[in-house]
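Only the coordinates and a few stated rules stand behind these numbers; no lab work does. No experiment lies behind these values; they were computed from the predicted model shown. Cβ atoms are built from the backbone, for glycine too; each structure is taken alone.
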Structure I
Amino acid sequence: MRKPHFELPLHFMLLPPVIIVLIYSYGPILGLVIAFQRYVPAKGISGSEWVGLDQFKYVFSLPDTMNVIMNTLSISVMKLAAGLVVPIAVALMLNEVRKHVFKRLVQTFIYFPYFLSWVLLGGILIDILSPERGVVNAMLGWVGVEPIYFLGDNGWFRYVLVITNEWKEFGFSTIVYLAALTGINPTLYEAAVIDGANRWRQTWHVTLPGIRPIIVLLMTLALGQVLNAGFDQVLNLYSPQVYESGDIIDTMVYRMGLLDAQFSVAAAVGLFKSAISLLLISVAYYLAYRLVHYRIF
């Protein structure tokens, strides 16, 4: 009987990334215990008082907690909806372009913002949307519209978040849908033409059904991110003036934990969000498996 053959050099190559993951991903999980304590840094985890679920009760007793949760959900849902419709529409339009040079130029143009950080884009957007010197308000002034404080008005702030996020992110999804479009059998279009279908009919009956598995997959996987309303974006664009419409769970954790030094309260909020996210991710993967037979292994 042959002995099992172990590739020890390959296993040793895995050690550095495994150690890094253990230190930076699994190690901090032990610190979640402070969500159940009245944590005092000078006393440490072992010396801090155990309070059970008091921190969670305190969080949900705050008057702004439910508003923050609703802000997170509403912003996330709007982003998910825009992230589904816009890339599909752009991919379908680009698929009809026959000039390859123009097509690739447009792809590069819409994909470029995806690589920029929100720190950089935030500064650009603050200048562009400024009510005094912003380009957008200058253009609105040409048609007689009064200046709008987009980043300081609760009525506009959520829509600014959704539109700017989609402008940055939709290029990546568009590339995914364009790749899916190349997998559609051309004979299906030929058969549709023979049956008298115009371009709109071909899109509805051939193109969209052809990319439906990718649409369903991306949509279901996005459900796991519904509580991530975009911390980087919101942090760089919001201000106390728009806390009512723009404050989300992640920014609440940031202010409580890092600015106000309420470490136990911030840990409780973060743990609550992580638990709900885990549930949503599990449901998303189950739906992806049931609907399009997607598996992660």
Structure II
Amino acid sequence: MTATAAANNIIRIEALNYEKPILFAADRNNASIRAGTIVEIGDAVYRFAEDTPVTMGDIEPGKDYAVRIDANGQPIAEDVGAQNPLTIEGYFAGFHFAPGGHAEGIAGGDTTPAINPYSFWNVGFQATCPDPRGMALIELVGGKPFWIDIYLTGSNHKEEGTSRCGVEIAHGSSLPRLDYKVATEICASHGKRLPTYDEFRTAAFGVTERSSASKHPKKTGLDASRTSQFGLMQATGNLWIWGTDGHPNDPRPSIFGGSWVSGSSAGSRYASLGCWAGDSSDRFGLRAASDHMAPA
């Protein structure tokens, strides 16, 4: 059983398997609630004995959706816009509808919009950061699961959050500075952190290795050849992202993935694990991560 407060309601969720989110992708455009799920919102109790489709409406690529129960007791997905769904009464789960599909091999994704199946969250099964939007859950082999932003951080992250589609990318020219210290502070201001090398190479796997975008990407969005198996957009070969080498006691500032000027080297395992912490340029961006909140 999981329990937490969302807006003015106490939301409790029971599931048959607490190692999975209660939502799953029925196909590219539709989500369902798993059979055996019980959702309590305040004094109301909703039981889903069978897999239950979520009413989707007209969903738009690049947007985040949250699920609530309508007046007829049916689950419905709604665009939450720029607002954190956990601050809005009644929402208990959600997902991201991406502008393209995730990689199924090692040659990137595709250009057909699809629900990111790794973006499903629900109350109690979510990132430990305050805002669950625009993140993908990664199972790290031999390690703990974690969440990472689907998109590069935007320059207007204070209002839009760190993972939004179609916004100006934060880098060393769009901001006054984006060195290691600033990148760390931006993550911390959203309750997130920098990814480690092991986390990045796992999250970015599936891209077309040794390739890059043809020019500076400017905005967050789809670059199908460099979409990862977990649906990270512009995962490599667009901008270097800040991270750490993963040392538990003395983490070194590091950069991952390569930029648009390093196509022959860019990729999921391309990294500089001892980068100068004061470096900042238009080739340096940011992709924030968060630990996983395991259900209690």
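For which of the structures I, II does the calculation of helix-only ellipticity at 222 nm (-39500 (n - 2.57) for each DSSP H run of 4 or more, over all residues; to 500) return -20500? Please report the intermediate quantities before stating the final value.
Numbers: I: -20500; II: -2000.
Only structure I yields this read-out.
Starting from the value 18: which structure in I, II was relative contact order in percent (Cα under 8 Å, 6 or more apart) calculated from? Before the final figure, lay out the partial values.
Working: I: 26; II: 18.
That value comes from structure II.
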Upon calculation of volume of the Cα convex hull per residue in Å³ from the atomic coordinates, which of the structures I, II produces 251?
I
Among I, II, considering only distance in nm of label points 7 Å out along Cα→Cβ at positions 89 and 105, which has the greatest calculated value?
II
Comparing I, II, where is distance in nm of label points 7 Å out along Cα→Cβ at positions 153 and 281 highest?
I
When FRET efficiency 1/(1 + (r/R0)^6) of positions 97 and 225 (r between Cβ atoms, R0 = 25 Å, to 0.05) is calculated for structures I, II, the one with the largest value is II
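If mean count of other Cβ atoms within 10 Å over residues 25-32 is computed to be 10.1, which of I, II is the source? The partial results should precede the final answer.
On the way: I: 10.1; II: 15.8.
Going label by label, the one that fits is I.
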Thinking of I, II, which structure, once volume of the Cα convex hull per residue in Å³, for residues 161-264 alone is computed, gives back 105?
II
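For structures I, II, which has the highest computed value of distance in nm of label points 7 Å out along Cα→Cβ at positions 33 and 201?
Numbers: I: 7.0; II: 4.2.
By distance in nm of label points 7 Å out along Cα→Cβ at positions 33 and 201, the leading structure of I, II is I.
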